[in-house]
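**Q** In what follows, structures are represented as structure tokens.
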Structure P
Amino acid sequence: MTLELVIGFSLLLLLLVLALLWSPWPAWAKLMLVVFASGLYFVADERVHQMWGWPSTDALPERFVLLAAVIEEPTARSKGALYVWLNALENGKPAREPRAYRLPYAKDLHNLLDDGMKKVRQGVSQMGTAEPRSGSRGVSWLRPGNDEQKVKIRDLPTPQLPEK
């Protein structure tokens, strides 16, 4: 997939250079083309990083199963972070693929994830919920970021088997 992206961006760059050097377009149109291509680069770079497995900074799914967590405590050089690997629950069933998330460090969430991982190591699956914090400001139709969510983790209920 990397080769296809490199070839695609190379062709786009070639077309941009041809349009800038030999087109009769006015200078303002050429300037807009350069601005658009530059913006496209940054958007594509972010999307490629998300595809390659970099932890997402998007909001957590509403319901999920906790698979793993790595805690990076704050130091003098860094603010710290919480990395979690989750499997979203969609219609009561786990999603096909898990996803990695990067959360800003918070001591209470650190303790919550630490307790959850202890139970996971003991064989008790953990289910979590992420809800928007109450009283959050901003436009209601925007999805909250992962630092604006209240996360709860509890034991996953045991499945009830039907009677024979």
Structure Q
Amino acid sequence: MQGMSAAFTTDFLISFALVAIILVMLGMIINLYSELSTIKTRYKRMMGGAEGSSIEQMLAAHSAEVTTAVNEYKVLRNRVEDLDELVRSSLARVAVIHFDAFEKTGQGLSWCVALLDRNDNGVVFSSICGEETERSYVKPIEGGLVSSKYKLTREESQALAQAMRG
């Protein structure tokens, strides 16, 4: 009878171990199901988005907004480049010099004006005033230099240099 008791005990222990393993696995399954349920809830909430829209709809809307912003940026960049070119070619620097062209007048009625853009292109206007006569001259300036056809007077050179510094 003792042999039967040992077999019974071994069978009992194996059965008990299998039941314990099944219960542990059942606990693990319940735990996994609980975690899966939590993940599903969070996923549904995320995919539902704000005001009932899905995340795909939100991404599509944001993508459209980004495309619009990029197009507007390109338009504005072109306008800025156009304005930059306009500013570079507009009058930016001015210098005026008064002087006595003739010793006898002594009133400083003669003058020259240098008008330049940001590229140092422009003109130098001069007016030489005498007692009974006045003469005016205009000399083109390109890149800060006068054309080889003309020669600048001392006062014109001074006005040009002053305008280029300003």
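**Q** Identify which of structures P, Q gives the largest calculated value of relative contact order in percent (Cα under 8 Å, 6 or more apart).
**A** Of structures P, Q, the maximum of relative contact order in percent (Cα under 8 Å, 6 or more apart) occurs in P.
**Q** Say we calculate distance in nm of label points 7 Å out along Cα→Cβ at positions 96 and 112 for every structure; which of P, Q gives the highest result?
**A** Checked P, Q; max of distance in nm of label points 7 Å out along Cα→Cβ at positions 96 and 112 sits with P.
**Q** Quick one: helix-only ellipticity at 222 nm (-39500 (n - 2.57) for each DSSP H run of 4 or more, over all residues; to 500) came out at -20500 when computed from one of P, Q, so which one is it?
**A** Q
**Q** Using Rg/Rh (Cα atoms, Kirkwood Rh) as the calculated read-out, with 1.14 as its value, let me know the right label among P, Q.
**A** Answer by label: P.
**Q** Further, regarding this structure: So distance in nm of label points 7 Å out along Cα→Cβ at positions 64 and 152, computed for just one structure, reads 1.7; which one of P, Q is that?
**A** The value was obtained from structure P.
**Q** FRET efficiency 1/(1 + (r/R0)^6) of positions 40 and 80 (r between Cβ atoms, R0 = 30 Å, to 0.05) was computed and gave 0.35; which structure, P, Q, did it come from?
**A** Derived from the structure labelled P.
Each value in this text was obtained by applying a stated rule to the coordinates, not by laboratory testing. Because the structure is a prediction, the values reported are computed rather than measured. Cβ atoms are built from the backbone, for glycine too; each structure is taken alone.
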